[in-house]
Structure formats: C-alpha cells, structure tokens
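Some structures to go through are shown next.
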Structure I
Amino acid sequence: MAKQIPVAHRASQIEYAIRDVVVPAIALEAQGHKILKLNIGDPLAYPGLPTPDHMIESYQRALSDQKNGYSPSYGITDLRQAIAENEQSKLNGGWNCDPDNVYICHGVTEALQIIFATYLNEGDEVLAPGPHYPPYMAYPQVYGGKTVEYRLDPDQGWSIDVEDLKSKMNSRVKLLVLINPNNPTGNVITKYELDQVIELASQYEDCTIISDEIYDRLNFNGDHLSTASRSNNVPVITLNGVSKVYYAPGWRIGYMSLHDPLKRCNELKDGLERLLRSRLCASTPAQYGYLAGLKGGDEWMEEYLKSIIARNNLCTKRINEIEGLSVQKPQGAFYMFVKLTDPYWFENDKKFVIDLLHNKYVLAVHGSGFSQTYGKGHFRIVFLPSESVLEDALDRIAEFISETAH
C-alpha cells in the first residue's frame, strides 16, 4: 500500500453515532433486506409528516422569481424580523428578541460551529448535558476547547442533576448548553431547573448559555419555556430553525439569536458577525420558505403533534411491557431513550444495536453514542414511523431480547 497522507487528529476522532450505524444497514439493504429504520430524526424519512404546502410554494416562488443570489450574511431582513416576532410572542416565555441579534445559518450545526469558533480558546470548556446530541461533544475540540458532560438523571425523567452541574462549573466554562426538549431523552426542562441553571451561570462572568430549542413546539404538555425569557443577567444564545417543528430538515436553515441583557457581549457579537460574513450566507430561497412557515397559519401543527403524541404513547406502553427494557416517557421531541435492564446488554449497548440490526433488521442507535458515561446501557429510537411500523419493530425487538436473554 502506498504511504498514506496523514489526517488531522481533529477529523479522525470525530464520531457521529446516528449516521455511523447506517453503514452496516446499507450493506444489509444491498443484500436485499428491508430495514425498519428508527435511527434518524428526519420527519421526511417517514410517510405522513410532509413539509407544509405553503412553505414549499414560497420556496418555489423564490426560485421562479430569481431570488437565487446571495442574501445578506446575517439573513434576509424579513426573516430575521419574523423570527424576532416569533420569539417575542411565544406562549410560554416570550422575550425581547431584537432582529439585529438574529442570525440565519446553515442549520443549527453551522450556528454551533460559529459559536464555538467565536467563544473558545485553548483550554476553555463547554458544559453539555449527558446524554446529548453528538456535535456538542465533537465540535468544541476542533476549536481548542473541551466538552465536559453534566448528568441528566435517568430515574427522574432525565431532569438536570443540578448538584453534578455545580460540581463541574469553573472559570474555564465559557458555554453552558441546554437542549430543551432534549435529544435523545425527550425531557423538557422545568422553570425551576432553568432558574437554578441561570443563577449558577450568573456567578461566572464569562459564561454564556446556549439554549438549543429546535424542538420547542414538539412539546406534549405545553410547558416549554425559552431560557432567554428567564434571564435578566446571563447572556443566552437561542438556537432554532426550520428542521423539526416545520418539517423541512433538508433545507438547512437555522438561526441563533443573542440575548445580552447587560450588554456584555459586544466583542463576541462582532466576532460572530465577522465569521458569518466570511462564509457568505445561508440558502436564499430556503429562507423564503421558512419565512412562509413563520408568517402563515400554524393550525396544521396541531394534527401533526397529535399523531406524534399517539406514537409516543404506543411506544412507551409497549416498551415498558417488554421484559429487559424500560423507558421514561418523553415529554417532547420525537425520541425515546430506552434502558437495557439485562446486565449483559446494559454493558454492551452498541453490540445490542448491531446484533438487533443483523438479526431482526431493525435499526436503532446505541446510547453510548450520545455519551460514553451517561448514555451507556440505553438505545435511542425515533417514534416518527407509522403505528404499524412501530408495532412491527417493537415485536422484533421483543423477540430479539427474548432470544438473547442472559
């Protein structure tokens, strides 16, 4: 073999469990097997949850009207204004969002990259919940930072272990991450928890809260609160976008909005804007599609949410009837983080997922892919497929556990 050109360490160490498990599934599909896919949080991957017509029509109209050039680097003005109005008018926790502090990105993932590049120097820390969405572990290291996980309590609905969080706060923590509702656990953070976190962060003058609220209206009890609405002293960067609540993940349009109540982030704002200008802009016609979603009626969301709640109820009931499994009922998003109660599988959750795939052709994601420490002994499923597909998948999972009990 020819001498290999070395890869940078920052790239070679990145893992993304949600997509990594797809590789063996593709190989099985190539052999003719039909895979029941419960692995990816893409509403368009499952029938019955299409992007609304009025949004698609707006996107198409933008194309037809030749709105295909570069937009302003921070996003089109009308969209920034609509996002600000949406944040201001949220049912539980509207806040004084300034459109000049709203920035449109290529999804929340690009927003994260820009935030980390702006905030982090060598040795700085990011506190992120464990378990969590994988980029919160992968990206900070690219910019010289380090991710430290704080514990979500699996026995208390995955609520924040505030004492554990307190024990990990220090002056090196530049960003404290909240994912609300959470991926992968489906927990929704309470007002009491938010206030405790904000009070803790206020004791560290260089700390900003990242509040990832991409699933905000996929909230089953109507009790989601925007973090920014609770803070009168700590800076908060709210993340959201078109992918989940508006069912258009492939458009790759998200945003970050800076809440800076004490006006302490002027230099950081300048840094964010410099990076945004350097990468030109997000997709112009897709921004018009998102604008239509924000400005158009949202009655359609209620029917979508009802179907997701029904699937949540079905999966929770079925899983808790399977010997060897248990689950805390999700309160938001569309994920379920299932505990493997068999001691052998608890210690080998990745093997469980791979063996389940090869034996029963059901694709899930191993919990340790969301946190080696706090995700171990679990697996994540997405409950977006139809109820008949979910029933079939859960039957196969039950059979596999019965056949492999230790």
Structure II
Amino acid sequence: MRNHNDHQTAITGLGCICSAGCDTDTLWQNLSQRTVNCRQTPDPLFGPGWSAPLFSVENAWLERPLELFTLHGLAANRTIQLTLQAIHEAMVEAGLSLEFLQTQRVGIALGTTVGCSFNNETYYADWREGNTPEQAPIRQYLEANLAETVQRILGIVGPRAVITNACASGTDAIGLAKIWLEQDLCDLVLAGGADEISRLACHGFSSLMLFSQKPCRPFDQGRDGLNLGEGAGILVMEKEATARQRHATILARVKGYGAAGDAYHPTAPHPQGRGLQQAIRQAMAEAEISVRDIALINAHGTGTRANDQAETTALHALGFQATQPAIISTKGLTGHTLGAAGAIEAILTILALNHGYTTGTTGCSTPDPQLPVTILPESARATLTGSLGLSQSLAFGGNNAALVLAGREE
C-alpha cells in the first residue's frame, strides 16, 4: 500500500557552519546555552560581527584530495568552502555517498547575496592606479558560480540554480528545491545558502545606518541595529518515496512555501509587512494548515526597528495570538548571514521542532512592549505544543519568503 506521505518533500540531511558552530550538533548546543561568538570585525567602522570557524579544506570532504577544491589551479573561495563543509555534513547524515549521487538526478539550489564577488577590492584599487595586478582574482570571480562549482566538484548531473534574492535567498532556494522535486525534475536536491562576510556589504549596511555597535538585540526594547555574520546551511531534500526506498531517516518535511513582494521601498519593509503576510498565507495554504497549527515561528528578527515592527505587525494581522505560538529570532546567535540566513534558520527551526522545545531570543532581555505579539525573551524556554514551525525571511527590495516545516514523526 502506498504511504500517504510518499508525495511529500522529505529532509534527510542537515549541514551547517556559522559562528555558532561548525556542525549542527554544536549549533544546537550553543543555541541551548546561548553561547555567543561575536567579535569585533577588522574594520572598527562596522562594529561586532560573526565569523564562521576556520577549517581545513583538505578535511572538508571525507578523504578527497585537495585538487578537488581547486579550479584551474585556483583555490576555491571562502563561500564555496563554507558550502562544501555544510554539504559534507548533510550528506553524511543522509547516508549518501558521492558514488550514489553520481547515479542520480541531483539538483543544486543555493542562495547567496554576493558569493565572495565583493572581496576583490585590492585588485581594483591597484588597477585604477594604473598598475597591472595579478589576474587571479578575476579568474576566481569568473569561476565563482556557486551551484555550477559545487556540481562540477561533486561530479553530479541535474538542474542547478543560484538564487540571489537578497536576504530571502536561502529560503527561496529551499522553496525552489521543493518545486523541482514535485515536478520530477530530479531525485534529490542539495538546497540552502551560503555567504561570507564582505567588506563592501558591510559598507552598504553601514551607509543605511543599520549597524549596531553592540551584539544585536532582536525585538528588544533597546534594539539599535543588526550585525553581519557568515556561514552556510544545507538541506538534503528528496521525494519521500525515494527516501523510504533507500531506508533513509526522515528528519523533517517541507510542507509549504510562499514568496511575495512588498513593492514598497528598495530597502525598507512595508510597515504592515504586506508581502510577508502574503508569503505566509501561501505557505500555510500549500501546507493545508491554519495559524493554530504553528508551534514555533523563527522570525527574520534582524534587530532593526523597521524590520521587527513590520514583521510582528504582519504576524498579528494574520491572526497569531499575543503569546502563542513561541516566536523567536536566532540572529542574536548567528548574526545576519544574508543569503545563508534562510537556510540556517530553517535548520534551527527543524532542530527545535525535533527536540520539542526552543530557547528564547538571544539578546532580547526586555521584549519591546510596543510590538503587537510577544517575543520569547532570552531568559525563557518554551516547550513546543506541536510539530509544525514557520521560518520566514524579509529582504531588501521588498522580497519575502516563508517555509512551513514539520519535525520528525515519532
């Protein structure tokens, strides 16, 4: 008899590296203990930030030789290295080998904002001064397509896409992977996002006066801005029927995905979160659920006044109650990892659902009483009353995306 879940999108592997840890176990442990690895960025202008732990490329992929991580003699850039580290962990958990992947139709859907392309300032400054700089940065830039590079390194065949939809990129990549699987364009997908800290991106946020000179405090009464971070989050997604055939452990499911635009402002969200409301409605409709079914919301929660007000206003307008479900932000632990944020936060949502509880919002000691819904503060911990979570992203350009995620079934 066909299992009624066979048509659903299963998640069988999770991989993550960011300032909170170089794997998902460490990530969850540091979240539970509210361990913040925030430090001053090299340029004092930008205040504190979150850097991912350094690691050896030689050890990033089982026992594969270093040559796999070079492209025409050029070392893979940091964004690609972060991605490979997360892919490695996700594939190990999913019980997948490279040899098996190379016999399947494997999609690659990865979100990023800059993908290291802004880290060549020295080259351009040298060129503008009339010098003839070494061409390696240009060649590396031309080889920096994240999905194409990962596909080439792994030696796999299938659809590929790089989503550059600002800070919603990682969430949209997971949504695209779900669509590919439903349309039978591939057998499984490596989906998520990755970004490294970029000085130019820091300048952009600084020019908008969005930086905090202290560790960020999402939804806190005294919040005054965000901090940037870096990292990668990868999900192994496959058709449930395929996962069952290979006896894989199903960690979670993607039940619904929605995306919508505000069409309001280049950088500021609509004050009522108009596009976010629509994205959440789409995701819940696809999942065939209502607001009463959601046990946890992992909000975008950057710590800027505009984002936090618009986001909570949207949730209230949708009918979420003042104290239910548990609403948190995890950016006080990871920083804002831009194109990786949606994927890392989806992973953190799944981990909380599977553990049955969530800790509060790191950095939020006194939730802003002017917000229309109640945020779980950092001192609190909540037992989750169900297995469904909502992970959402708000991005520049009025881009909004939401995922309804279901935890592991006991």
Structure III
Amino acid sequence: MVMRFLRVKVDYGKCRYCGFCHTISTCKSRGYCIGCLACYWACPYEARVIEVVEEERKLVKISVNGVEYSVPEGITVAKALEIVGYPFSPPGSKGVSIACGTGGCWACAVVIDGSLERSCITPVRNGMKISTDIEGREPLRIVHGPSPHTVGGKATPWWEVDYVNYVEAAIWVAGCNLRCPQCQNYTVTYDNTTKPLTPREAAKAVVECHRIYGTKGIAISGGEPTLNRVWLINFFREVSKLVSHKVRKHLDSNGTLLTPDYIDELVEAGCNNIGVEPKCLHVDTYMNITGLKDRSLAAKYLETSWKAIEYIYEKYSDRVYLGVGLIYNRQLITLDEIAEAGSRIASIDKRIQVTVLDYFPTFRRRNLKRPSVNEMLRVKRVLEEQGLETVIVQTEIGHIGPKNTIR
C-alpha cells in the first residue's frame, strides 16, 4: 500500500556545521530518516527541509499491548501507534501525549521492549513489543541544572532580588510546545540527549542546591515544564516533602496548558509561586513570536494562558505569589499592544508583578536588535501608565524595577 511519509533532508547551503545536531538534538535513526522532525525544529540555521513522499514500504511486525500489527518500516513508534489506532491524550493531560515532539519532555514515553522510551523520536523495528500501560512507572524528563540564581523568574518577588545573594535554586527542563524562532533558551528546549531524571532525582538535586546556597526559593523553568504533567506534579510533591512550606516553590510557564484542574493539582502538590508568560495580547502577534502556524491552536494557547492568570488570582491570591511575563522587541510587538496587555492585567489587580523580557538576537532570529535601555524604560512607563504598580523590565544592564531601581 502506498502511503504518505515525511522526510527531512539537509540543506548544505544553510548548514553551518555548528554541531547542534550531533550534541544537543541528536537523531535516533541515523542513516534513515523516520520523519520525527526533531532535527527540523531544533536546527538553529534552518538547514533542514521537510519533504513529503508517497511510497510503498516494507511492513514490520510489532506488538502493541499484546496485539500484533503490521506497520510500515522507517517511521516513529508514535506514528506506528497512530496507525494502529492508539488514542494519544492531549498535551498537558495525565495520559501519554505528543507534547514537544522533539524528545525532551518524555510525555510521549511508552514501554518499549521492557524499558520506558520516547515514542516521538524512537524508530519502529521488527519484533518490537510496545505497552502503553505506564502505570507504576516513574516518569522521566530531561533536566538541566540545578544552579543557584540571583534574579529568579517571572514570579520571584521583586523585593527579594538584590543581584548579590542567590534567591532561587533552579532547574530547567527540556521540551516545549511552542516553536519560538528567537527561543531564549534553545539549548535546553531542544535537548533530547541528556540522561533524564525522575521527579525524585530532580527534587533531591535542586533541594540540595537550595540548602548549599541558602536560597529563599526553588524554581523550575524550561523549555516548558507543564508538558509532562505527571512528572511535574510529582516533582513538586517530592520537593514539598524535603523543604519547609515557607520555601517558595516556583513554576515558570508559558501558561498554554494551565487549565484550572491542572493549577489546582499544582497548588495541592505545594507549588506556591507561579509565573505565567502569555507574551502578548493578540493572536497574530502571538503566532509571530511563538512560530505557531495553526491559528486556532495559537488562539487556544493564548487565551488559556490569560485565563490561567485570572484563575490563579481569583482562587489562590492568598496562597500563590503570581507573576506575569510579557516580551518586548519592536520587531515583534508594538507599544500599543503592550499598553493593552497592561490594561488587562491591571483590570485583574494593579499589584500583580509584571516582568518584561527584552528579546535579543538568538537561535533563528539573529537579525533582531536588542532593545536599548531607554526603549525598555519606555515600555515600563507605558505599563505603569495603565496603573500597574510592580513592573520589572529586563535590560542589558540588569533588571529595572519599581522606582527605577536597578538590580
């Protein structure tokens, strides 16, 4: 039977031989493209090209939950599961889901020949035994850090930051559901090579860092932490077992998957600091910033993040310190939209902490010009004119907060 397949080829005219595809986002099927697209999304120089091919391929036999199937060779386990009718769960849910598609978040992991492995980047092979029953298996996730941090994230209380003392012990997790061409942390986001950790292992490491450096908080950022829900909830539960309830347990998220039930579960697990970064207000701007092509998906993600801010404030303002993240670069967003976003936040509560990142040239948008300090101060004034009382802007000379204090 002739079927349609995806294949990625190298455009050597764009390749800069940077080594990213050999050290960070590596191919799990070298010599034969299985169309997982991990290298396509991860290449900093866009030197990967997707081809659609229609061809007949040899069939291989696999077992899924004890039932034997025949599927085409040269595809991912995830594609094979899709062909046999396995219903993946939506990203952000507790079931097996294709969340990042690049091998970092492990939300797609199933049991392959007895071991937990990622279905999104693992090639199918003849005789493979697959089980989608991961009950009782400890979830895994690629983790960078821990490391002590002097600034913190979107929900780090401004008054704690002095740029001298460490305020948080932080980890960063791989995998993201957005495709931002100017990803500010792409070496973490697209890492599918580093050995993954269980929630218990990650919690133990970051708590040890917290104790060594005497930080007031523990934080997790990314990538996007919320992609692997079971892992993240268990991480906060493990951290909560090891530290006092007074320690800040901080999640930095793009907010795209933070539904009310997810937020409830995070707070129950001990998360008491949440930074949500909707980035902007309008869908067209959001699509340009995030690289998303599906307008309906972009609209859903953007509104979910804004609704998450409202929900956290309305239900947990007495238990959770809330921070909101916006971005600024005049090539990506206007000051008028910044003002509109500020007005929406102020309508919830003028005291909510707002942090604006000055997006700089990196990853695939190396032609961006980093906003000047004066530009970021103008952004700050625009937000304060909407009534916001705690606005922090990131600049090349440091973070500038209330009363133009530089930290």
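Once distance in nm of label points 7 Å out along Cα→Cβ at positions 267 and 347 is computed for every structure in I, II, III, the highest value turns out to be that of I.
Kindly point out which one of I, II, III the value 21.7, 68 was derived from, the read-out being Rg and Dmax of the Cα atoms in Å. The correct label is III. To which of I, II, III does the computed value 21.2 (mean count of other Cβ atoms within 10 Å over residues 99-106) belong? Computing mean count of other Cβ atoms within 10 Å over residues 99-106 on every structure in I, II, III gives 21.2 only for I.
None of the figures in this text is laboratory data; all of them are computed from the coordinates on show. Just so it is clear, the model here is predicted, and its values are computed rather than measured. Cβ atoms are built from the backbone, for glycine too; each structure is taken alone.
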